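The next part holds the structures, each set out as C-alpha cells.
Throughout, read-outs are computed from the coordinates displayed, never taken from laboratory work. Predicted model only: the values in this text are computed from it and were never measured. Cβ atoms are built from the backbone, for glycine too; each structure is taken alone.
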Structure 1
Amino acid sequence: MEKEDIGKISYKKLRGKEQLFAEEVTVLMVLKGTVLVEEKGENYSLEVGDIYLLNMNSFLTMQTTVYSSSTLVLLTFDSLFFASQFPKFYTTLFECHPGLSEKGKKEEIGTLRKKIAEVCLNEFSQTDEKRIQHTVGMTQLLLYFIQYFQKGPRQASIGIENQKLKQLLEYIEAHYYSGLTLKEVADVFYMSESTLSKYFKKETGEYFSEFIKKLQIRHSLPDLLYSKKSVEQIAQENGFNSGKIYREQFKRIFSMSPTDYRKERIKEQLKRHEHHSVMSIKKVNRKEIVVILYTFIQTTHEEYVSPNLSVRSKRLFIEPASEVKQKENPAIMIHIGSLGALNDRKVQQEIRQLKKQRMITHVSFYEMFEKMESMYFVAKQAQMNSYPLFSKLDTALAFIEEENLQVMFHLSLTSYQKERESMVYETFFAHIRNQFGEQELARWSIDVQFSPTAIHQSYSFYQELKEKVKQISSSVAVGVELTLSDPYDEVMAIQAFTELTHTLQNQFDFLTYTVEPNFVFQTEDESLTNLMTYHQYVQQKALFIHSLMKEAHIQVPIYLSEWNTLTGTTINMNGLFFRGALILQDILLIEELVDGLGFWINVEQFEKNKTHSSTKNEGLELFHFYSSRRPSFFCLSFAQRMKGTIIAQGDSYLLTQSGKNYQLLVWNSNYFDPHLSSEQAFLESQALRLDVTIQQLISGNYQIKQLELNRNSGALFYTYNEFQEAKMLDYETQEYVRTVTQPKIKVFDAVIHEQFTFYLTLDTNAVTLLELTAQL
C-alpha cells in the first residue's frame, strides 16, 4: 500500500461478500468486474469505471456476482489534512455514486474518473516529481469533492445560505457526546422546542432526535472497532443514557448488535489479512491496471468541468406554497416595422413559427408601407375615390385573417396631421371594412403617439382621429402611448403622466409605454457604480407606472411595447454579452405587471425601422439573418412554455404544475458591465452550481426533459465565432448555424418518491428548463 501524509492508494481483489468500514473519507472505483454495494439500505451495481464515495466512519457491504471476482482501487484521505484545508470538513457529508449520473452529474463523474486515474497512474511513475504530483493530485480531488459532491442535509460550506443552520450543526458536532436534547439546543439558540423541531426537519430533512442518534452511532464506531472498551462505556462516552438504548439504535442502523458487529469486523480483518485481498502496487498486474487507467483518461466526455475556486454553489429546497396562482401568459406583440412587411415570405414563415409555439398574439407596425409609392401621390393629386395602393396590402391583411392575429398600429399624431386632408388613414380602415368585413376591424388597436411637448395642442386631433375610426367601426380599440422618457425623473414623470391622462380625460382604451436602460452608457460617469440598478430598470419602471395607474384609478390594459436589457455599445460586445437569464427574468417579472409586451421580429426589420424604435443599441429581436433564432427567442419560448399553476416561485426559479406534470425553470442572473464579457476568466467565474431538491411531488415514474440555454447552446454569436476564420459563409454553413443554435436537450427516466433531487451547473446568465412528465 502506497502511503502519503495526505492519503493513500490501495488495490483490492474482491471475491464473494465483504464488509468495509471507512475510518476516513474513502473513494472506491471499479477497475474490473461488477461490484454490488449496499449502504444504509441503498443498493448500487458498480460496473467498470463506476465510483462510490464513503464518508468517514461509514459501513459498506460489497459483493461480487456469483463465481466472479472484481478489482477495485481505493483512495483514502487523511481526515486531519482534509480538515486543515477545509475547516467545515467534520460537518460536511459527501456523495458520489452511479445514481447521480441520472441526476445531472454525468460530466462531473466523468471528470472525477479521469482525475482518479491520473493520480493512480502517477504511482507507477519513477520520476523525481512523483511525490509532489501525488500531493497535487490528491489535493485537487479534495477540491473537486468540495465543489461538486457535497451533499445535504449537513452541507455547511460553499453556497449554504443559512447561517443559523451552520451554527446549529457545528454546535451539535461539538456537544453530541453530552447526550443533547431538543430542549437544551433550543435554549442555546433562543428558540422554542416546537420551532426548532420544525426548522431542523425542514432544513435537513431529518428529525432532530434521529439526526443526533445517527451522529452518536457514527462517532462510536472507532471505539467499538479499535478499542477494548465495553459496550456500556462506549455508549456513555458517546451520549447515550444507557447501553440498552445504544444497542437498540445500533441494531436499527446495522441490523446487528454492537457486539456482533465487532466480532464480524474482527473476522473480516483476519480474513483479509490471510488472503491478502488488499494488494500493493507491486502485486497488481501492472500492465492490466495501467491499460484500464489510461482508458479512463482517454475517454472523452461531453463536457470537461474544470475546478474553479471562485465558482459559486447554491442549494435550492423547493416545496409548494400554501397559496398558488394560475400561470397567465401576457399578449405578445411582434413588431414588423410596416404592414407591407407581411407580404414578405420570410416574415410570414417566421410569424408562423412563432404562432406554432404560442409566441405571438399581435402583429405590430408603425407604417403601412416602408415607403409610400408614387401611385399614392398620383391618386391623391387626382382626388381618386379609391386607392389602388391599398390593394398591395390585401395579401398582408389576408395573412392576418388567416393566422387569426390581433393588430397593433402605432400611429403618431404628427403623421396623422400630415395626411389629415387626404384622409388616408380613414380611407385605409374603410378599405379593410369593405374588403374583409367589419368583424375584421375587431382585431385592430391603434396606439396613438403624442409629442411630449404638444399634448394640449394635439388633443383635438386625437379626438378627431378617435371619432372617425369609431364611426367606421366601434370595435377598434384606441389607446395612447405614455410619454415618459428614459431615464425618468419621478417628479417630472408624474407631471407628464398627469398632464396626459387629465388632458385626455381618461378617454382611451389602453396604454402603452417603452423602456430603454442603455442610457447609462451615454453618461460621462465611467464608474457605473449603480450598474445593478440599471439592470433592474425594466422592472422598476413597470412598478412605477403600475403605481401611477393605481393612484389615478385607471383600469385599462397596459402594454410594454418596446424594451431592452443592458447591452454593449458595439455589435461585437452585444454578441459576447449573453443575457439569457436577464431577459427571461424580466419577462417573468413584468408579465405580472403588464397585459402585453413586444419584441422585434428580426434584425432586418429592426434596422429598417430604427427611427421608430425606442431602443438605442440593439433591440430584442427574435430572429437574426437566415431566420436563425436569437437567445431572446428561446427566453420567450421558455416563458410561454410554462403552463398550469404556479406552485413555487423564487428569485431564481419558477415551478408550475399541470395535472401530474411539473415544469421547473431555474436561471443564473449576473449583473455586470456588458463590456466585461470579453474576459473569459471573468465569465467562467460567474457560473453557479445548483443542488436542487423539489419536495411534495406526486410519486411515480417520470420522464425528465432538460433544456439548457447558455453561451454554448442557443447563443448565435458564439456559434458564428466558430467560423470567424472564414470571410464569407455559404448557404449550407448558414443553414448549419441556424440548425445547431438551439438549447441543448437531455432526456432520462426517474422514479420519484415525493422528492426529486437534481444537480446542474449554470453558466453565467444561463437558463435551464426541467419538465417532469408522468408516465403511465
Structure 2
Amino acid sequence: MRERDVVSWNSLISLFCNNGCSLEAVRFFGELTRTELAVNSVTVVSVLSACSALENDALATGKGIHGRIIKLGLDSQVTVGNVTVDMYGKCGDLESSIRAFSSIAEKNVVSWNTIIGGLVHGGLLRDALVFFRSMAANGTTQLNSITISSFLPGLAELGFHKLGREVHGHSTRHGWHCDLFVANSLLDMYAKWGRPREAASVFHAMECRNVVSWNAMIANLAQNKCELEAIALVREMQMKSESPNSVTLTNVLPACARMAASKPGKEIHGRSIRAGLCSDIFISNALIDMYAKSGCLGFARTLFEISERDEVSYNALIVGYSRSLHCLEALDLFVEMGLVGLNYDAISLMGALSACGNLPTVKRGKEIHGFAVRRHLHCHLFVANSLLDLYTKRGHLDAARRVFDRIEDKDMQRSRRLKPNGSSLAGLLPAIARCGSLQLGKSCHGFMLRRNFGSDEFVVTALMDVYAKSGDLVVARKLFDGICSRNVISWSAMIAGCGAHGRVEEALSLFDEMLRRGIRPNHITYIGVLSACVHGGFHHPSLQHYTCMVDLLGRAGLFEEARELIRGMPAEPPPEIWGALMGACRIHGNVKLGKYAAEKLFELKPADPGFYVLLSNIYAAAHMWSEVRRVRGLMRELGLRKPVGWSSVEIGCRIHSFLSGDKSHPDSDEVYERLGELISKAKETGYVPRKEVVLHDVEDDVKESVLSSHSEKLAMAYGWSRLMSGKPIRIMKNLRTCEDCHSFAKFVSTVTHREIILRDAVRFHHIKDGICTCSDYW
C-alpha cells in the first residue's frame, strides 16, 4: 500500500489490539502522530484500550497518550472520555479515573457504568456507592443491567444487606434478574452474605445458566454447611450437560471433606479424571484433603505420591494422619517436607504438634516447639493453641501457662473485651467433667442459656457429659433428647453415661436406636457399650455374641483372629458361626478358608442350599469354573435348588412382585421401557454396571444383560413409573441385594430426585441423593 489514510492506520492499530499485541498498537499510534494525517476518535479509543493491557509502564504510557489526546482536542468526546476512565481504572489510578469522568461534559450510561465498575474492581467500594446513588438520582441517565452487575460485587463486599435486597428488587421489576451477568452477581452477593436460600431462589429463576452460575451456587451451599445439597447440585449440573471445571471441584471437595463423605468424594474424583483435571494442583490438593479427612488415608497417600506436591499437599496429609492417630507417619511426613525444601507454616506445625500430643512422651513436641520459636511461628494462634493442647494433655501445666502468656493476640482480646463463645465452653466443659463439679457445670449451663448457645450441638454434648459424670443422669438425658441433630459423639456420650450409672438396658436400647437411625458407631461407642455390659454383669458370651464377633473379625479380614475365637468356644461351633465366617470369605475372596467352613456346614446342615450357593459364588469370584460346576452338580444330586430371588414394590393397595428376567407382569413392556430409561440416565451420570457380580463364565455383554433385569431394578422401574413424583420408592427383597443393584439404586435416587428404601435379607437401605445409610457396608 503506497499511500495510507487514517482508516488504514486505524484498522492496523485495531487489529493489533484485538490480537493482544498492545505494544505494537501503541508503537504504530506513535508513528501515526508523526504523519500529517489527522488522528480521530476511533484511533484513540483503540490505543487507550491497548494501554491498559500493557505488561510494563501501562499507566505512564496511558498518561502520555491522554496528554496527546487533550492537545488534539478529542478529550471532549464522550466515547473517548469513557475509554480514558476505563484505562485509568484498569491501570489502578482511580483518582485520575474520577477526574477523567468528571471532565466528560455529557455523560451517558456507559460513562457511569465504567466509573462504578472501575471503583468496585479497585476496592473503593464506598466511592462506588456514592457514584451509584448519584446515577440513580440523575434523571437523565437510567440504570441498566450492566450498572447492576458492575455494582453488586461492591455491595457484596460492603455487606449492605438492605441496599442489596433493594437493588435485587429493582432488577426484578425491570426484568434484569434474568440477565446472566446480573443473576451471577446476585448469586455471588448472597454467597458472600451466607444466604443460601436467597441464592437458590435466584438460581432456580434463571432461564439460562453458565458454569459461573453453577459454581457460584455450589460454593454458596458448600460454604454455608449445605454439603449434601452442594454435592447433589454437582450431579444435577452434569445431568444438564454442563461440564464441571476446576472451580466446581475445588468448591465441592471441601464439602465432602467436612462430611467425611468419601463415597461422593470418590465419585467427584472419577469425574475429575474423566475431565482431565487431576493434573491441576488445586484439585489434587483438595482430593488429598478430602480423602485424609474421610479417613481414607491409603487413597490420600497414593494420590499424594503420584501428584505434584506443594506445602498444601503436605499439610493436608500431615493433618489427616494426626487426626487419625497415625502420629509417626505424620511426623515422618513433617520431616520429609523440610528435606524437599518446602516451607513450614502454622498449619504444618499445628498438624505435627497434634501428632505429638498422642505420643507417650512430650519430647518430640518440645523439639517442634523449639523449631517453631526459631521460625518465629510460636506466637501464631494456631500453633500456640496446639502447644497448649499438647502440654495440658501431658500435664505440663507450667509450660502451658508460659505459652498462654506469650500469645500476642491475648492482650488484644482483653482490650476488645471479647466474650467466651461456644468453642470456649466446649473446651472448658470437659475439664469440669473430669473434676466432677456439678455446681460448675450448672453455672456453665446457665451461661450457655443466657448466651443462646443451646443450639450448638458440641456445647450441649459436652454439657451432657458433665451432668452424666457429675451424677445427674436425668438432666443429661433431657439435654440429649433436646438435641435436634445428634451425631455419633452425642450418642456415644449418652451410652457411656448410662453404662457408668448401671443403666445397662437403657445403654443397649440407645445403641440399638442409634443403629436403626443409620448412625455408624465408632470405637468410643463400642467402648461405652462393652463397659455397660461389664458393669451390668452381661459378660458371659452367648452364641449371638460369638457369631457377631466372628462376623466382625471376618469382615475386617482378620481371619486368623476369627479362627482363634472359634477354637476357643466352649462348645462345638454351630452353623451360624461357620456361616458368618463363610460370608466373610466371600467378601475377601478367601477360597481356602471358605471351603473349610463349607465342609463344616455340609456336615451340620447338608440339606441347606444357601451354603452350597455361597461356596459356588466363592469359586466363581476366583474364576474356578470347574469347582463351580462340581458344586452345582452336587446340588443336583442332592435335589437341592437355589432359592429364587424376588423383589416387590407396593403401588396403592397392591403389591407387585418381580423375579429376575421376569416378563410375566401385565405391564412388563412398560417396566422394561422405563428401566431402559433409568439405565441410560444413570450411565450419563457415571453408573458403570458391576459385571464382576455376575458369577457365570460368560461374555461381558451377557453379564450386562443379566444385570439389567435383576428383580430389584424391575421393581425400581415400576415404582418410578407408577408412584407420584417425589414419593419414595419402597422395595422389598427376599435375599441380600447385589452390589450392582445397590450402586444402581444410588444413581437412580439422584437422577429421579427420590428416596429409595430397599429392605433386603440383611438390613434396610435408605438411599437419597446418591448416598445410602449403610455406607456400602452390609
Structure 3
Amino acid sequence: MKVCISWLNEFVDISGIGINDLCHRLTMAGLEIEGVHKSERAENTVVAKVLHREKHPDADKLSLCRVTDGTEEYQVVCGAPNVAAGQTVPFAKIDAVLPGNFKIKRAKIRGIESCGMICSEAELGLAEKSDGIMPLPESLPLGADINEILGLGDTVLEVSITPNRSDCLSVIGVAREIAAIYSLPLKAKEFKLEETADAASNYSYVKVNDEEKCPVYLGRVIKGVKIAPSPLWVQNRLRAAGVRPINNVVDVTNYVMFEYGQPLHTFDLRMIRNGIVVRNAAEGEKLLTLDEKERTLKDYMLLICDEEKALAVAGIMGGEHSGISDDTTDVFLECAYFKPESTRLTARRLGMQTDSSYRYERGIDPVNTIRMVDYAASLLASFAGGSVCRGVLSNDYKRVTKPEVMFTPEKVNALLGTDISTEKMLKILASVGMDAEECAEGYKVTSPSWRVDIERWQDVAEEVARLYGYDNIRATVPLIPADSDRLMPLLTHKRLLQNKLASLGFSEAVNYSFMNDKYLGIFDDRERFVILKNPISEDMNALRTYVFPGVVSTILYNVNRGAKAANIFETSSVYIKEGEGIPLQETRLAFAVYGGYWGLSWNTKPVEEAFYALKGVVENILAGYNLGKVSYTRSERAFMHPGKSAEIMLDGESLGFFGELHPDTLEAVDSDQPICVCEIFLERLLEKELEKKKYSKFSKLPTVFKDFSIAVSKSVRSADITDAVSKESKLIESVTLFDTYSGKGLADDEISLAFRIFFSDPEKTLTDEETNAVLRNAIAKLEKDFGARLR
C-alpha cells in the first residue's frame, strides 16, 4: 500500500520525525517499508492562463499561444492538441527545471521564439504518458507555485501489509501505528453533514436476504450531483496511492477507502428499479461487470440487485449498466460489511481482485460503516454539489461485537522470553486502543473494532512484542536437557523407524492428508470421514482414516509408469470422525510390498515371498520394543484377504494389521497383482511398551524340546492353541508352530498342526518323565477344549 506523508500528517504530526527513523520503526513494528518515493519538484513553474491561441504559420500541428502568469505575458509555441484560449494551465518559465532534470530554455520553433512551456501530466511527473496539456481549475490564483497546487515533492511510503493487519490498509491505520510507536496523539477528523427534508426512503429501500454473508448494508441517496473532475488535492492523493482519478463521484469512494479502509460503491439511481436487494446469485446467472467481462455466477455468490436484475458482485465490482456516467445526476451510495469468507471465495472463483475485495477478504471494521457512509455523503455534497436526502437506508442489522480475550502477563513473558512489567504491557495495549480490565483469571482485553485479527491471548502477546520492540528482546541460548528424547518420544521413534525401513530396502513417501472420499471409501466407512467444506481440489475433499491407501496409491502410480516391484512406507497422521466433537488424530506407520520383496527373481514366488517378507519386517520392528507377549490373529477387516492377513494383538488390543489386500479391494484400486500392506498404530505401540527392560539370565542348564502333531478343525486358530499350551506349566519356555498339513488322511475340514514345546528349569535338568507329563496334560486340554486328536 502507498501512503503519502502529507496525508499521514492530517492524522498524526510527524513533521519532526526523520524519514529513515520512521521507516525503521514501522518495519520493526511489523509494517515493512518496501520503498520510499519522493516526487520531484518543478522549479520556476506556476499557474498561468492561455489568453490567445492561433495556428503556427509554418506548422499544422503546432499552436502559437499567449500566456500570462498574472504579472507578465509570454509567447509560447505548444504542440498539444487540446490547448485552448481561456484555459488555466501549469506553465514552466525560462530556466525552469522539471522532473527528470528537464531544463526549459528560450528556443525558436519553426522560426518563432517560445518563452516557456505549457506542461502535461507526464512532464510534471504525475503520469507515465499523456496526450495533451493538463488543464487546471479556473479558480486557481495565477502565479501560484505549481508544487503547492499539485503536491509535488511529497514523500510516498510503500508499505507491505501482512494478511492479518487489514486495519493498516488505510491512512488512518498506518497513522494509528505511528501514534502508538512514538506515543503521539491521534488527530480526529471532523465533518459536517447537512440533509434535506426529502427522505431517502422516497427513492429506494434496502433488503438483505442473506444476513450471514452481509450483516450490515447501508445506503444514502444524493440528488442533483454534477459529474466533474475532483479537486486537485484529491486527485493528487489518489495518484500518490496509485489510483487514477476518474470523476468527483467515483473519486470520493476511492478516497474514503484509502483514507479509512472502508470500501464504498456508487450506483446511478436511475438504473435501480425501486430498491436494493442483496441476494445470492441463481446458478448460471450472468452479469456484465465494469471491466466489460461477462461473469457466469454460482449460487453461493452474493449479488447487489434491484427488483429485476443484478447490479454488482457484492464487495468486488459493479455492473457495467448501473455505474456512474457523465450524465448521472442522482446517486445511491453503498456502504456495507461483507463477510471475508464469502468475498474471498467469490473473488477466487471468478478470478477477480479489486481494491475493495482485497480489503473485504481480510476483514474491515464492521462498526465504522455508519460513520463512513455519512462522511462519504458529505464529500459528495461538497465535491459534486449534490444534496443528501434525509436518513440512512439499511437492513435490520445488529451491532457486531468481538469476543473478549483473557491473558496473564506471566504467560506473555513466558512466550516472549521477556520480563516486561504489567504496567508496561497495559500501556502498550492502551496505545493501540485495547482496554484491559483486571479480573480473577488475569486481564480481560477488549480490542477495538478495527482490529479483527485479535482473537486469542497469543495475539495480545504479539502486540506487546512488536511495540516493546523485537530488537529490545535479548537473545538467549535455549537450554536442551540431556534426556531431550523423552520430551518427544513419538518423534524420536518415527525417525528410528524411518531409518530402519530405509535400511530394509523401503523408500519413503510423503502424501497429502487429504484424499478423495470415493477412493477412501474403498477401505473405510464414510461415517468415519472428516469431509472438508472448502477443499483445495475435488480430489482432496476428505481427511484420511488410514495411511496405507496413500502408500498403495503411490505404488500404483509408479507401476503405471513401468515399475515392476516397489517397497514403500510412510509415517503420518490419520483423522477419524467421532460424533460432533474434534476428530481423533493418531500417528501411524504404513508400508506395502508389490511384486515381491526382492523384486523379480528366477528362484522366488513374488506373491508368497512378499507376504512372509512383510511379516518378517513387522517382527523386526516389534523386536525393537520392550513389549509383552504379542500374538497374531486372523484379521476381520473387510479390505484384507481373510486367509492371508493378521491383526497384531497385545493384551486384547490391536496394535495394527498386515497381510494381502482382498481381491475385491485390488480390483477396486485397479491392481492386477496382489499388494501386501501393513499399518501399525505408533501411539498405542508406545503406550504398551514396558518402562523398564528386565534382564533374564541365560540358563546354565540344557533346554529340552518335545514335538507333537494334532488334527483340528480349520476354524481353530493356531494362536489359541499356542496360548493354551503355554499356560499349562511354568516349565514351558515357548511354543512354536513349525509345520501344517491338509490332504490325504484328514477330513476336508481338518488341518494338521505340528508344534514344538521348549522346556526349561533354572534349578535343574529336566527328565523325560517330567516333560512327558506336561505334554500329556497339554494334549488332554487340547482334546477337551478344541476337539483335537493326536496324530
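Given a value of 5.9 for distance in nm of label points 7 Å out along Cα→Cβ at positions 259 and 747, calculated from one of 1, 2, 3, which structure does it belong to? Among 1, 2, 3, the structure yielding 5.9 for distance in nm of label points 7 Å out along Cα→Cβ at positions 259 and 747 is 1.
Have a look at 1, 2, 3 and say which one yields -11500 for helix-only ellipticity at 222 nm (-39500 (n - 2.57) for each DSSP H run of 4 or more, over all residues; to 500), as calculated. Corresponding structure: 1. Sorting 1, 2, 3 by FRET efficiency 1/(1 + (r/R0)^6) of positions 131 and 171 (r between Cβ atoms, R0 = 35 Å, to 0.05) from high to low puts 2 first, with the largest value.
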